[in-house]
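Below: a set of structures, written as structure tokens.
Since every read-out is calculated from the coordinates, none of them should be taken as a lab result. The model shown is predicted, which means the values in this text are computed figures rather than measured ones. Cβ atoms are built from the backbone, for glycine too; each structure is taken alone.
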Structure P
Amino acid sequence: MNSVHVAASPARMRFAHLVHAQRAWWVAGAAVVILAITVQPLRDSDVWWHLALGRFTAAHGLPSHEPFSFLSATHPWVDQQWLYELLLYRMVSIGGAGFASLAMGAVAALAVVIAALALPRSQRIMGAWLAAGIVLSGLVMAQVAGVRGQVFSVLGTAIVLLIVTRWREGSTRAVWALPPLFLLWANIHAGFISGFAVLIVALLAASPLAPARTVDRQRLLAATLISALATVVNPAGPALIGYVGETFFNPTLTSAITEWASPDFHNVWLRIFEAEVVLLVVLWVLSRGPDVLDVALAGAAVVATLQAQRNVSLFAILAVPQVARYGTVAWSLHVAPRVRARRDPHSAGAPLMGALVTAAIVVCVAVTLAPQLSQATTASFEASRYPEAASNYVASHLAGQRLYSTDTWGGYLAYRFPGSRMVFLYGETAVFGDADLQVYEDVHLLRPNWSRVLATESITHAVVPLRSQEASGFHALDWTVDCYDSASGAVVMSALTDAAPQPDLLSAPSAARRC
């Protein structure tokens, strides 16, 4: 008996090593694949005012009041993302926009990989299902990836999920990683609320994962309460809570920003979200019943996404380990017994093959991303998406003048003209309050009193898209076209009452002066 045991043990150990090696290559390959999705140019317009604030903080310290707009902010200035902004500014200073895109894409990919590790260590998970969960969730969160602070909240949520899993396995020390995590998180992004949501659901619904163990709810509760106190350690102190409430629950704000709206399921990326939800439900059924906590977390994330489509990233992170776990169980129950493999998939050659395939994926992704991250490409993207040439004209001819622009471009103008208070409104809308948001909407939507707003705020210049309703409205007020930015489609317009009549340059932009 003993000799048989000694002979068999090394074989089992070699088999386990091969399984882990093959699974590691599946995960590595999938992680590199989603880098091609998560590495994105500066397409989120909020990146510019965050970058401007990072530059301001590096030079002068944290601002004590709103620093860019000529409006009087209603609410106290709370620079809740100051640490992200400072980090963003340093990244762009060191390596340009391409380096920032690569770094933030890597953070998003790391978040998905950490979520994939939030699985019971006692359960043998198939590498193919791990890779499927990683790639599918990477596609789902593509819309909210990129150079934006929310990516760090995705990473924080994944870490919380991993800690909860280890706690359920009986690790009492794991929960003490929560307070330092939330201390850092609260100074990076307001999405730390999602981490507390996961912890609250775990306290209510979690059961032990390891046999003959219990979950220490008191210890997790204590770590959660200490983590809540840690979030107050930030430049704004307890005022941070009011800021978060204003951001998350202001109906004017949430109705004005697309990401806070309910999902548009005509969007192809949200169709992938639908597919992952359906797949997860099917896998739950085929695996003969899911874990109660998994259902609670996924259900809450789906409800949150239906309320605001920006929460799709939360669902994507929570779905990664579930797709892997229940996909493996469903496969083992319904497919594996019917399949007779001709060769052992965990043979000695499998890790080598996995390494070769992963190396090939790395090369393909590198070849794909390298041209996108070059200085020329990032500069071209900036010029085509934001009013770069129009801003150059403003700098030369209208320096110090108040500008109307859409809030989408307000952050870019704040970055271009940081010390002049030339900007009307930009993405940090929570600090301005409902009254200023309504004033902006009056002009943006051409409400009956919109021209009176321009007079009240002494606005006589604008940088707006050529085909916008504002451009048509300014033209109706006999504003003149100063120049046309053909790359971004922007026009600079001015209320110059003594100017000679001009042709309708909005209908024939080629006749307008180039910026």
Structure Q
Amino acid sequence: MQENSKLSVLVIDPSPGMRSNLQNMLNLAGISKVEFAVNAGTAIRQLTRRGYDIVLCEYDLAGGSGGGDGQDGQQLLEDLRHHRLLSAWAIFIMLTSEAVYGKVIGAAELAPTDYVLKPFTADTLAARIKRALERRAVLLPTYQLAAQGNPREAIRSATAAEIAHPRFALDLARLRAELHASLDEHALAENVYRKVLAHKPLGWAGLGLARAQFAQGEVEAARETLQMLVAGNPRLMGAYDLLARCHEAQGDAGGAQKILEEAVAISPHLVRRLRKLGEVALSAGDAACAEKSFKQVVSKARYSEFRDPEDHLRLVQALVKRGDAQQASGVVRDLERSMRASPELDACLGIANAALHEAAGNRGAALADLQAAVAAVRAGTALSTGVKLGLVRSCLTHRLDAPAQEVMMAVMNDAASGVTPDDALRLFADAGRRDLADGVQQQLKVQAEILLGVADEKRNMGDVRGAVQTLLEALHMAPNNLQVMIAAAGGVLRQIGELGWDHPLGELCFAQLEKIRAIDPQHPRLAPLTDEYMSMRRKYGIST
């Protein structure tokens, strides 16, 4: 057991007796570095400060009281995964005596390493830990390469390990496919999943295939894959989430809502799914369903270290749509009392109060609250793109033209928003304000030109990667600007020439060359760039 002596373990359990028992069991397994947390909040604070090799977490963190005075183990795991407080190689084992299958399956879909049903013996726990450590030892080199920012080397490591350790071949294939997906190599990820499925119809492989299809824009193919998955495995919860996204992508908000309602009926404890159901229901016009969902989200997230004021805001919006201003006012008061001051809180309060004042016919107060929300966005909030776009629409409704443009520019300056200039154009056009859209596009063009100058400076200083990153920001702001497209293609080829082939960048370069060809097939830079692109493919042995 000497090999266990260096392992660190965090035990999360509200019961002093169980914590003592677990420490004794761990000591018998040769593990002495044991720390404790009595609830989700203290666990998160400890995991924020340091990492652990193993986390043993009791599912019922309320200690059987049923008093709802904190998160359960599932909600804690959800937060840890979402906020990346657990390393990829950390072992998380859920301990539960719950007989309700819905709770167990809810925890399992969040991928703990294992879960152990109480009561259990020291030998049982030691055997589960040993099995988890054996798996981790094989996958660890690949995990570490990925964590160091070397996904290509990580893929090669996983491929070699599959041959050397056939017992864990499926785990390694899954990790390899996920690494390809992280590089936007979704076709390669799809190939891995199809090979796994050819040998065994595993749910995770089918779900991975559907994700790869969806990422490649094959929405209908992904939907068909998912429908077969759900029919054969009705408790594969991730399939419902992606199937709902397929319906959304096809403009069917009602269909997405129906799918999510089915998923919540099976596994009712996942906060992010409840939140998504509420959002979809709001967009589908089902305020009653949105109210029900967001009430559950607010209740379940109340004791989370990562509470989101947007949940209260959406609950207010649902209640206002239902005409229940009194209850909506109570939610706003709860939001003011229960969350720490932040620009995000100020923005959500401004939007929520504006909705209440508008419903009461107090336009002046609504305008003031919207202005306060815009000021909060100006302060640099981490609001979701959806809430920011909602604020743009509200400003347009109240003829707050400059604030609407300002918030839209904040969205467009965030490349992670996924909002394109064409999306902005449609939003303003739908509001009957095409003139404002033209203004935003002109601002984006000016910013893109400034970024081209910044990219030139970085290139001259030898920062090739930094130059390309800046060029990609410019391309996000002006995706149809010939000057920007040409600069981006040239910058990418320069990086590839100096630092080696990069598949996603290579694909991006090819896409820009095709766009340039469609816009101006006689452009003097097109032929030289195309020749350089083909030369790079030959240089690095990339098939054409």
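Observations
- Given -20000 for helix-only ellipticity at 222 nm (-39500 (n - 2.57) for each DSSP H run of 4 or more, over all residues; to 500), calculated: source structure among P, Q: P
- Taking mean count of other Cβ atoms within 10 Å over residues 315-322 as the criterion, the top structure among P, Q is P, with the largest value.
- Relative contact order in percent (Cα under 8 Å, 6 or more apart) - structure with the largest value, from P, Q: P
- Ranking P, Q by distance in nm of label points 7 Å out along Cα→Cβ at positions 355 and 371, the structure that comes out highest: P
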